[in-house]
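Down below are the structures I want you to see.
Rule-based calculations on the coordinates, nothing more; no lab input. Predicted, not measured: the structure shown is a model, and the values here were computed from it. Cβ atoms are built from the backbone, for glycine too; each structure is taken alone.
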Structure 1
Amino acid sequence: MTYLLNDPADFAVDALRGYAAAHPAHVMPAHGGVVRSTETPENQPALVIGGGSGHYPAFAGWVGPGLAHGAPCGNIFSSPSASQVYSVSRSAENGGGVLLGFGNYAGDVLHFGQAAEKLRAEGVDVRIIKVSDDIASGPAESHRDRRGIAGDLIVFKIAGAAIAAGADLDEAERVAWKANDATRSFGVAFDGCTLPGAGEALFHVPDGQMAIGLGIHGEPGIREVPMGTASEVADLLLTGVLEEEPERNGPYSGRVSVVLNGLGTVKYEELFVVYGRVAERLSEKGFTVVAPEIGEHVTSLNMAGLSLSIVFLDDELEQYWLAPADTPAFRRSAAQEPSAPPRTGVHVPGEDPIPEAAEESRASAAGIVQLLEMLRDTAAEHEEHFGRLDAVAGDGDHGQGMTYGTRGAAKAGSEAAAKGAGARTVLLHAGDAWAEEAGGTSGALWGAALTAAGSVFDDTRAVAAPEIVQALAAGIDAVVRLGGARPGDKTMVDAALPFRDVIAAEFASTGDLAGSVKKAAAAAQEAAKATADITSRLGRSRILGEKSLGTPDPGAHSFSVLMDALGNFLSSSPGTS
């Protein structure tokens with residue numbers, strides 16, 4: 001839904017006014033739209049592009065040098081009126097004629113056509129380009145009868161670049177049609193969009209399904225199929241557009257550009273997941289991708305969906321696609337010669353050489369791997385509970401983070417041990433992996449703890465019980481040092497410091513490692529429970545303050561659970577008491 005509006009009937013006008021106010025260096029208002037803030041050069045064709053509002057950055061966002069000269073903007077999903085198209089065209093035209101560009105929809109055809117008739121009657125040369133890239137809306141043999149969707153960006157960018165390079169109206173029209181005929185798009189939707197002021201989406205897609213062949217005006221698609229993974233969606237879209245690839249026996253040789261377009265709700269990280277698969281598949285098929293664009297380019301308010309566009313390039317189209325442009329929503333700089341040699345390699349984690357280790361240390365490393373695997377299984381068992389605790393005053397991801405972290409640590413430790421690593425190196429590798437896989441605060445703290453603990457050990461000898469106590473203390477000290485927390489801040493430190501103090505005292509008194517860890521873990525559990533009675537003073541949950549009262553700190557609780565599991569592990573392992 002749309003949250004910020006005044007009168008729903010005025011939404012498009014209000015948005016356009018605010019857009020023009022935000023970008024005075026690029027645009028100024030004209031009746032029903034915007035034009036460049038600078039005069040069109042004398043006798044240069046004016047590229048005037050447009051359609052309904054609700055599609056930003058299309059169309060007003062593309063007004064500026066190297067792209068369009070003006071953009072009439074209709075109401076939400078409605079063509080601008082002939083009067084609006086005429087006014088914007090009259091404002092932009094300066095003796096070179098007008099090239100009108102829009103998606104091939106009935107309302108746009110009528111209103112842009114009516115404005116063209118009036119301009120021609122006044123002696124202005126006008127050409128019309130109806131973008132028709134959507135393969136779902138018609139057969140290949142009737143390509144120019146299809147709808148226009150995200151291919152608008154490709155066609156208008158190339159036409160604008162041709163004009164900037166000196167093309168007259170005849171040449172600009174030719175290049176625009178050439179770009180249109182070389183462009184194919186295909187899209188899917190997961191849910192419909194909601195018009196400003198409306199309480200319900202224009203359509204819904206059943207759970208577990210996705211709609212194939214969406215439009216950009218709230219149309220629901222031509223059929224529904226089971227929801228796929230990101231890679232499966234990428235394969236579906238790519239297969240569709242590549243069915244109409246031209247033969248590679250002429251000016252086209254497999255060079256393409258790609259526009260992966262979000263329609264309003266599918267955001268950039270998701271699009272990058274999809275594009276990773278698209279790029280992989282294109283490479284496998286022998287394509288060369290030139291300057292891909294991944295992001296929101298032709299939206300449909302808040303529709304949940306995406307589309308894939310491919311333009312099959314020859315030298316001319318590629319030159320114009322790469323040409324500079326400077327608009328509020330699309331910028332491309334002129335190509336520059338590299339000032340430094342290209343990079344030939346990067347550091348790859350896990351490829352560092354494994355230091356030589358004594359047999360005794362390798363035996364200890366094997367035990368550490370078993371311990372890490374036990375922590376992994378324990379975290380997985382308690383993931384849901386850890387997450388529920390974190391959801392009270394945090395973002396609910398602590399259980400997932402602990403699962404990811406322990407899993408990564410166990411895997412990295414096992415791989416290092418398999419390469420002959422000793423106890424120190426295994427823990428160092430595990431610490432790096434825990435931090436990387438878990439992310440967030442807890443990932444950094446646990447990673448630092450394992451790294452500090454590993455620094456106590458040595459790859460030249462076996463690990464002895466006193467060193468384990470020392471390593472546990474070193475790990476906790478690293479958590480305190482790195483995180484900056486103090487007792488009473490409602491963090492992992494509230495459980496970790498009692499654990500450190502009790503294990504040191506108990507082991508000094510009894511020399512019983514497993515028993516000392518069990519008593520220390522019990523102290524940590526009591527301390528973790530006590531955090532329910534205090535409010536958070538550090539970390540993300542401090543913002544919610546009193547809301548955390550009555551719930552133990554998830555970091556303190558998960559620490560106590562893992563330390564209790566450590567005690568059980570040591571109790572069942574020979575030679576640790």
Structure 2
Amino acid sequence: MGTQRRRWSNRVPIVDALRTYDRRWLRTDVAAGVAVAALIVPKNLGYAGIAGVPLQNGLYAAAAGAILYAIFGTSRQISTGPSSGLAAVAASAVLAVGLTGAQVAPFVAGITLVSGVVFLVLAVARMGWIAQFLSRAVVTGFLFGAAIDVVVGELPKLTGTSAEGSTPPQELWSWLGTLGDVNRATVLVGVLALVTVFGLRRVAPRVPGALVLVVGGLLATWLFDLGERGVALVGDVPRGLPGVEVPDVALLLDNVATVALASVALVMIGFSQTAGDARTFAARHRYRVDIDQESFAQGAANVGAGLLQGMPVSTSLSASSLNDRSGARSPVASLTSGVMVLLTLVLLAPLFSGLPTAVLAAIIIEAVVMGMMDVAALRRLARVQRFDFWIAIVALVSTVLVGVLAGVLVGIGLSLLWLVSVTTRPSLPLMVRERGTQVFRELGEHPDDEAEPDIAVIRIDGGLFFATADALEDRVREVAEANPGLSAIVIDCGAITIVDAQGAATLHEILAVAQDHGVTVRLARVKPSVRATLARDGVVDRLGADHLHGSVHRAVEAHRAQTPPV
């Protein structure tokens with residue numbers, strides 16, 4: 001019974017959280033939840049606009065995400081709901097299959113549900129690490145490109161015109177051709193909205209600019225009768241709670257390839273945000289998060305959002321940061337946010353019907369520019385690792401030129417190429433002795449150090465397995481052939497944590513190559529697990545146990561002792 005209860009509480013962390021809840025936290029938890037709700041309600045209207053679903057569907061997802069994450073998540077500060085990046089992926093999937101009208105919402109709900117199921121499978125199999133496969137450089141570039149895509153798509157709403165095209169350059173060119181037909185009242189509303197939301201971020205960053213825009217836009221519609229002046233309004237937003245509804249399975253099966261790609265993209269992008277943010281808040285407040293349980297929580301949140309006709313959800317960094325600043329101490333804060341969103345749907349939803357679409361476009365543009373266009377991250381990549389910077393740029397350009405979903409494929413391909421490149425080309429530097437010490441350092445970094453005249457020391461930085469074995473053999477051949485007077489090669493194995501059958505077989509080949517050149521091979525700093533594998537394959541017997549050493553210095557000294565200089 002005790003084991004079952006422990007498993008239950010591990011899978012549903014809120015059980016323990018409520019059992020040990022300190023009532024003194026209630027005031028700050030509720031205050032944080034209300035503050036986050038004030039931030040996310042207007043923003044989620046915008047995210048629904050990005051995905052092309054009815055505005056209330058964004059609120060359905062926000063409520064489901066906040067409540068279900070609070071029940072199943074392990075972070076006390078995380079706020080889960082729709083995000084601009086995930087909305088862009090959903091919109092791209094809709095565009096890829098050419099859906100319009102009433103089919104859009106069930107399709108978006110369907111890919112949300114499928115992505116949630118993928119999350120759950122990864123969590124049950126304890127394979128959450130797969131969701132972190134996209135490198136941070138690829139994600140940075142992809143999100144930047146997706147933001148450009150979203151901004152270009154919102155420009156017609158700021159001018160009261162329309163545009164066509166399947167890629168941002170095509171849409172932008174089409175929009176530029178409509179500028180002679182702009183609605184001046186719409187332009188005025190759009191410009192004022194942009195100035196307000198970006199101005200508030202600069203002069204009063206703690207003020208919820210999206211909420212100010214929504215209230216201001218609704219007041220402007222009422223005071224100036226904007227609808228009669230040709231300003232487009234968002235239209236009917238019904239009051240009420242969503243019902244549970246399984247998305248159209250036939251529609252998903254008819255577009256199974258796009259559904260699969262979009263779901264994988266949602267999982268990878270969503271989890272890359274969640275895992276990092278959860279660890280950040282846990283480190284700040286000195287508690288631990290369970291990454292596999294985080295995957296389960298994201299899965300539950302997306303399954304719930306999909307069944308409630310919502311859209312994809314993940315961590316919102318801006319909402320989570322506000323949650324933290326407002327004093328959130330437990331999942332009760334996230335529960336409060338979810339309940340407040342539900343109350344908004346029941347009491348206030350029809351008020352949003354009078355919101356100008358130009359105001360909604362300004363909310364969307366501010367959200368993606370500030371949340372997805374991470375110029376600081378690109379600058380850091382350029383400063384720290386130029387290769388990562390160009391990976392990000394390729395991901396960015398690909399997303400802009402061929403679309404968001406295709407950009408995900410390019411991003412996965414770039415990550416694979418990067419992984420293959422790094423894995424199959426391990427660093428294999430020559431080592432030389434620091435004068436007067438027993439320390440061996442890289443020759444390339446310390447050319448003035450003391451080289452052993454007839455002994456070459458090679459260090460392999462990485463595992464010795466099928467992807468790296470050939471590189472080590474080639475390096476040994478190169479060194480042996482380039483130094484005719486060589487009497488020994490010492491391989492520093494300190495960085496080898498894994499060796500497979502092919503790696504062990506390669507060591508047999510290396511011993512044969514060394515024998516052909518009259519060279520002795522010695523291994524230094526071999527880990528016990530690696531030595532056990534080599535012993536099972538006969539490498540240790542062939543090499544000789546006395547040719548395995550605890551350090552490079554000992555290997556060199558042992559060779560000197562056995563083969564005195566002539």
*When you work out Rg/Rh (Cα atoms, Kirkwood Rh) for each of the structures 1, 2, which one comes out largest?*
1
*With helix-only ellipticity at 222 nm (-39500 (n - 2.57) for each DSSP H run of 4 or more, over all residues; to 500) derived from the coordinates and found to be -21000, which of 1, 2 does the value describe?*
2
*Where does the value 1.00 come from, among 1, 2, when Rg/Rh (Cα atoms, Kirkwood Rh), for residues 185-328 alone is the thing being computed?*
1
_Per distance in nm of label points 7 Å out along Cα→Cβ at positions 57 and 553, the highest-valued of structures 1, 2_ = 2
*Hey, FRET efficiency 1/(1 + (r/R0)^6) of positions 201 and 377 (r between Cβ atoms, R0 = 35 Å, to 0.05) derived from one of 1, 2 reads 0.20; which structure?*
1
*From 1, 2, which structure was distance in nm of label points 7 Å out along Cα→Cβ at positions 145 and 433 = 6.0 calculated on?*
1
*Out of 1, 2, which structure matches 23 when relative contact order in percent (Cα under 8 Å, 6 or more apart) is calculated?*
2
